[in-house]
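Coordinate-derived values only; no laboratory data. As the structure is a computational prediction, the values presented were derived from the model and not from experiment. Cβ atoms are built from the backbone, for glycine too; each structure is taken alone.
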Structure P
Amino acid sequence: MGRWLSYLLPFIGLAIFVYIVKRTGVGEIAATFRDVNPIHLVAFPLIVVAIIAIRGFRWQYLMKLIGMRYSMWRSAVVWSIGFAASSVTPAKVGDAIRAVYTNQETGRNFGECFLTVFIDRLMDLVTVVLYLIVAIVLFSVYYMQIPSIWLIFLATLGFFVLLWVIMNKNLMKKMIRPVFNSLFPKKHKEAMSISFNSFYDSLGVYVKEWKGTLNAFILTLVYWLMVFGMAWYVAFVLGLKVGVAYIFIIMPMVTLVELIPISVAGLGTREATVIYFFSIVGISNAQAVGFSLTYLIMGTYLTSLMGFIFWLRNPVKLGR
């Protein structure tokens, strides 16, 4: 039942997307691209290359903190492969393929390799949540009160409590032991136990090397400002009359909605969210959908295309 549910969930987002496109009209959506200056599109590949370089550098830096040697070029390449995998899987779970690559190419324990990906993604999530808190406050002050704002803050608090639980080795060991004993055959238990211990032992290194971890987090803050800046550039290219500040306020909320595991790459849920926020400042549904699709194509699928090309040149050996 659970497996079938995981297969069906992404179709919810697809159904929402089809409904939005049908209700808005393909012609009206296409019209939003009519006056686009092709010269402005040249900047998108440059932005994507910059994003891949920054993400590759940050991941390499995180690996270096726990003594893993991995080149900057290879870090950027494998990061883009993981991004491509994440763009076609709900909640971006495909990004974990990076751990398989590093495990096979460095010979380090899988638990350590997975930890670098986990910390990399965790920093993204924490950063987006922090920006989300600021966005909620600014949106409520300058535009309109968000319904159930205290519920949102409680959910945020719950997120950080969950984060604390995940970081607590002894607590996690007690929680997953029944599942571990019932699901994994005896021949795999030792390897899984080693990976589990390696994960938490290396996690302690990030705490010990807190200055380095803080540097990586600051880089994450800058990276996400770049991503939100690209969203503004999309609005500029499409000629939408929406302020820079408004884009930076709504994008953390849009980004978090994209992570809901009922769609692939946020398709459907992102469009619905953008339509809501753009309607507040007088942007039509067609323009909102045009913005969302352009942001998806240039921000997600252009990066994924590069990752897919890299994967074709060096596919991971999952059976190894």
Structure Q
Amino acid sequence: MNIRAGRPDPGLKPQHLAGVRLMQRLCSAEVSGDEAGSRELAFRPGRMAGGSYEFDVGTAGSLTLLMQSVLPALFFCDGEVQLDLTGGTDVRWSPPVDHYRLVLLPLLRRMGGSVDMEVMRRGFYPKGGGRVRLRVGGGRLSPLRLEERGELLGVVGVSCVQNLRAEVAERMAASALTVLPGARIEREEGMGASAGAGITLAAEYERTVLGWSALGERGIPAEKVGREAANCLRRAMDNGGTVDARTADQLLPFMALAGDSCLKVGVISGHLESQMQLIPHFLPVRFEVREGSPHRIEVIRT
């Protein structure tokens, strides 16, 4: 292995190590190479067991990336698993928790996955402190064939602020509504360790969900944040895909575990390309890509 070889700062980072160490606890694994900067990792898993676990990423490390690293394995546990996680819920370079709640987890439930998530407190950069409870029941995933979307049922969303005025959430939502009139967007205001803002939108169809998010930043008007999320979701809705470009790479490992699945996506991202190259090293599947508008990706057991 040569972990993150193509990056300017290769090797394992604290975020990756958090996932390794949580997974180690879940299956009593023997691990070596689990240190910052390591380009090789040996992981010898034991038996997956159900139960309740607590884990603190530290500061604003992403909780969705942590869940992303362990969630596929949780469907193979003997019994229900409950994870009480502390860290960042809405941070840069990772999906916000609302994207999981509104987009990814509903798709996993369509695959037969028993999975639920409760956001008890948000955590923004730099201090984090967010708290999430994830519950996963035992049972294998079934194949998911996302050939067609079906009819659009509606657009929903969450515009949230922490340690900021409620009007910031209102302005993000109002600007999103200029692009997606009729969307049902909740406004959420809270207090926590660090100030922050963000918006997540989801287009719910009969057979699938598309989503997009944007995170507020100092110096960027709330209206721009709301429009960015809405415009990106609008483009995903217009390109004919059955999943959006960000969800596609998150969903692919679960489809590979289930086998004989497919999706359509408007844009094949670098992350999605990497997934299609990496997954066959671990699972007996291959990917067949038919380029078009949208592109069609088939998961085939080998």
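At-a-glance table
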quantity: Value 59, 45, 44, calculated as Cα extents along the principal axes in Å, assigned to which of P, Q; calculated: P
quantity: Given 1.3 for distance in nm of label points 7 Å out along Cα→Cβ at positions 231 and 263, calculated: source structure among P, Q; calculated: P
quantity: Entry that produces 0.65 once FRET efficiency 1/(1 + (r/R0)^6) of positions 47 and 127 (r between Cβ atoms, R0 = 41 Å, to 0.05) is calculated, selected from P, Q; calculated: Q
quantity: Among P, Q, structure where Rg and Dmax of the Cα atoms in Å, for residues 135-222 alone as derived comes to 19.2, 59; calculated: P
quantity: Mean count of other Cβ atoms within 10 Å over residues 199-206 from the coordinates reads 17.1; which among P, Q; calculated: P
quantity: Of the structures P, Q, the one that -25500 was derived from, the read-out being helix-only ellipticity at 222 nm (-39500 (n - 2.57) for each DSSP H run of 4 or more, over all residues; to 500); calculated: P
quantity: Parent structure of the calculated result 13, given that relative contact order in percent (Cα under 8 Å, 6 or more apart) is the read-out and P, Q the choices; calculated: Q
quantity: If mean count of other Cβ atoms within 10 Å over residues 79-86 is computed and equals 24.6, the structure in P, Q; calculated: P
